[in-house]
Structure P
Amino acid sequence: MSNHVILYITCKNNKEAILISDKLISSKLIACANIIKNVTSIFRWKKKLNKSKEVILLAKTSQKNVKRIEKTVKKLHSYDIPCILFLEIKHGNKEFLKWITRNT
């Protein structure tokens, strides 16, 4: 298992993505975040097809923070079932991975 992961979250808007990012960074749970605006999401919810504009929050963090991140995001997020995914980083710039470790 890798020591580092990418956090992937969809948010209802930029304000929510910034709120979550700020809290996670100030708590040293993530090293940095990237916010991608104006994403169209198509999904099934309560047996209906839905389309909505969302914002993607990508963040770099250490594996040790996964449980605390999930708990924190669930408290701050507006969705009933927020998308909170962790993707293992198998390879990367060693200096950057060390930077993630120092900042989480």
Structure Q
Amino acid sequence: MTWIVLIASGMLEAVWASALAASKGFRRPLPTVLFAASMLASMAGLAYAMTEILTGTAYAVWVGIGATLTVSWAIVTRAERASVARILLLGLLVAGVVGLKAVS
């Protein structure tokens, strides 16, 4: 159960990071509210996961999921360009997250 919560929290990290950018410095209300709500839920999930998963592993997985999804969303929405190197590096990041789960 804690791994599911951790994965969901990592996904919420991507939501709040994207909402933060969309808030344009907290000047747009809807993205600002989405940022605050998803950040609170993401942090709460991370805190819960850390009750059973080692801190370093939980944090690395949380950041890895969030970073991968944030970059992927930026590529899908064409806010950032895709490149072979970027895709390969995202693949390595995902492999690292899966590897941490495998050895935990």
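Structure values in brief
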{"read-out": "Origin of the derived value 2.6 (distance in nm of label points 7 Å out along Cα→Cβ at positions 8 and 96; candidates P, Q)", "value": "Q"}
{"read-out": "Parent structure of the calculated result 1.4, given that distance in nm of label points 7 Å out along Cα→Cβ at positions 16 and 80 is the read-out and P, Q the choices", "value": "P"}
{"read-out": "Given -9500 for helix-only ellipticity at 222 nm (-39500 (n - 2.57) for each DSSP H run of 4 or more, over all residues; to 500), calculated: source structure among P, Q", "value": "P"}
{"read-out": "Comparison of P, Q by distance in nm of label points 7 Å out along Cα→Cβ at positions 24 and 48 - largest value held by", "value": "Q"}
{"read-out": "Relative contact order in percent (Cα under 8 Å, 6 or more apart) - structure with the largest value, from P, Q", "value": "P"}
{"read-out": "With semi-axes √(5λ) of the Cα gyration tensor in Å derived as 24, 20, 7, matching label from P, Q", "value": "Q"}
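Values in this text are rule-based calculations from the coordinates and carry no lab data. Here the structure is a predicted model, which is why all the values come from computation and not from measurement. Cβ atoms are built from the backbone, for glycine too; each structure is taken alone.
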